[in-house]
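Each structure below is given as structure tokens.
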Structure I
Amino acid sequence: MISFITNLGQIDIELDHENTPETSANFLKYAKAGFYDDTIFHRVIPNFVVQGGGFESGMSQKKTHEPIRNEAKKALKNHRGTLSMARTSDPHSASSQFFINLNDNHFLDHTAENSQGWGYCVFAKIVNGMDVVDNIAKAKTTTRSGHENVPVDDVIIEKVIVSDEE
């Protein structure tokens, strides 16, 4: 289990090593290195997603490792309470950023290995703290440093704790 200690409460997740081994290992590498400590949830869209894992307070973007291969073909579906890798229009561009699905977002699921169908790889699910995520989703947002849907008041991932089983 991995725990996000945020300024709004704790969120516990379980990685899906079976279906998404490379993506899970990538996330775990960032988590164990302390990469996510003191980062913010920088994108909040009610009834859609809460996104984090790449920016510090003030919208300062963190340097990441090389992108990983998209494993969405084998992944679970983008259901409420799942975590998926964020990426650009390049399906194999995910690095550290992730989002939490606030609803069942089936249009984000893998349908084909082409530009329209790659989808977004679900690599984990929330096992405790969805109420915290729902509170994050209520944050008032603004545009900051060219980014839309940024919470006015920082929602901070203060620390990430990786259990011994991971």
Structure II
Amino acid sequence: MNEEKREETTSSARTSEWKERVLQIRRVTKVVKGGKKLSFRAVVVVGNSSGMVGMGIGKSSEVIGAIQKAIIDGRKNLIKVPIFKTTIPHPITAKAGAGKVLLRPAAEGTGVIAGGSARAVLELAGIGDILCKSLGSDSPLNVARATITALSELRYFNDVAKARGLTLTEMLN
């Protein structure tokens, strides 16, 4: 009977609304007095596929420990993404480090046209139709950071109209 309860709790814990995707695992070597110290760095994206996404970095002497730390860090750094139908409200360009990303809204049915870590971030954010182009660095960490920055800078048309003191129809005309 105890085994059945254990299986139920582990299966319910696995079917969480949050999804994680490992973008990169790097082996890092530090030269110290006694030789070389080996550790791992993991970059993980966490999202619920309905407008919340975050990215985390974890470092540990073991791969599993680094991934767990990255997931915890990703859940601490969640952002809310404004989604208009199945895409984003407007085009945007963002930069993080040497990584530069261009995001453009796409027509329904286009899908996620993006590569590498930008695709992972956009899919876990819950965006279904988008065009994305990485213009700078090809480092997964910098591209993911630039994508997160771009998504955090997006705004709804209603919010911009309120800030300008206009109605939505006045602003769009």
Structure III
Amino acid sequence: MLTYAQKEEAVAELKSKLDKASTIIVADYRGVDVTSINGLRSRLHTEGNGDYEYHVVKNSVLRRASEGGPAEALSDFFVGPTAVALSYGDPVGLAKAIVGYADDNEAFEIKVGLLDGRTVDTAEIGTLATLPGLDELRGKLVGLLQAPAQKIAVVLAAPATQLARVMDARRAQLEESGGA
């Protein structure tokens, strides 16, 4: 049994996490076995590189931890078996992982989410999951930035290449005619 001080410390730690998270997804995990939940936890840990977390928390603790913070908007959804998934970085990756898990497990139900202080419903979380992830967007941006630089390098190198071809052709012509 936890002491009052330990409970207060747990609430304070959860409050800190909720306040720091850029994305929070609240779900009902009723009917999902522990092994499957642990699989989701490890998937989130590896895919998020430590930026994603998944917690099963008592509703009373969630309500106390969310008081006065942005997560307070979600307190009406802290009913029944409640779990929260948190992202401290890329919201799209978290949404993809949670929506994918919900698709694979019928018993797992997404209730609501919070994205940068704004409450989002399940449809918006589903839409968020269809967007390209942060790493994919970075790759596209690098490709877009590299393309013009590569074209400039080709254009600048073209006159030198043409001059070298002309000089090589003149050398070949002189060799054929026997000139010096």
Comparing relative contact order in percent (Cα under 8 Å, 6 or more apart) across structures I, II, III, the largest value goes to I
Quick check for you: by volume of the Cα convex hull per residue in Å³, for residues 84-155 alone, which of I, II, III is greatest?
I
Of the structures labelled I, II, III, one was used to calculate mean count of other Cβ atoms within 10 Å over residues 60-67, giving 15.1. Name it.
II
Ranked by FRET efficiency 1/(1 + (r/R0)^6) of positions 36 and 124 (r between Cβ atoms, R0 = 25 Å, to 0.05), the structure on top of I, II, III with the greatest value is I
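Given a value of -3500 for helix-only ellipticity at 222 nm (-39500 (n - 2.57) for each DSSP H run of 4 or more, over all residues; to 500), calculated from one of I, II, III, which structure does it belong to? Working shown, then result.
On the way: I: -3500; II: -11000; III: -20000.
Among I, II, III, the structure yielding -3500 for helix-only ellipticity at 222 nm (-39500 (n - 2.57) for each DSSP H run of 4 or more, over all residues; to 500) is I.
Quick note: the coordinates plus some simple rules give every number you see, no bench work behind them. Predicted, not measured: the structure shown is a model, and the values here were computed from it. Cβ atoms are built from the backbone, for glycine too; each structure is taken alone.
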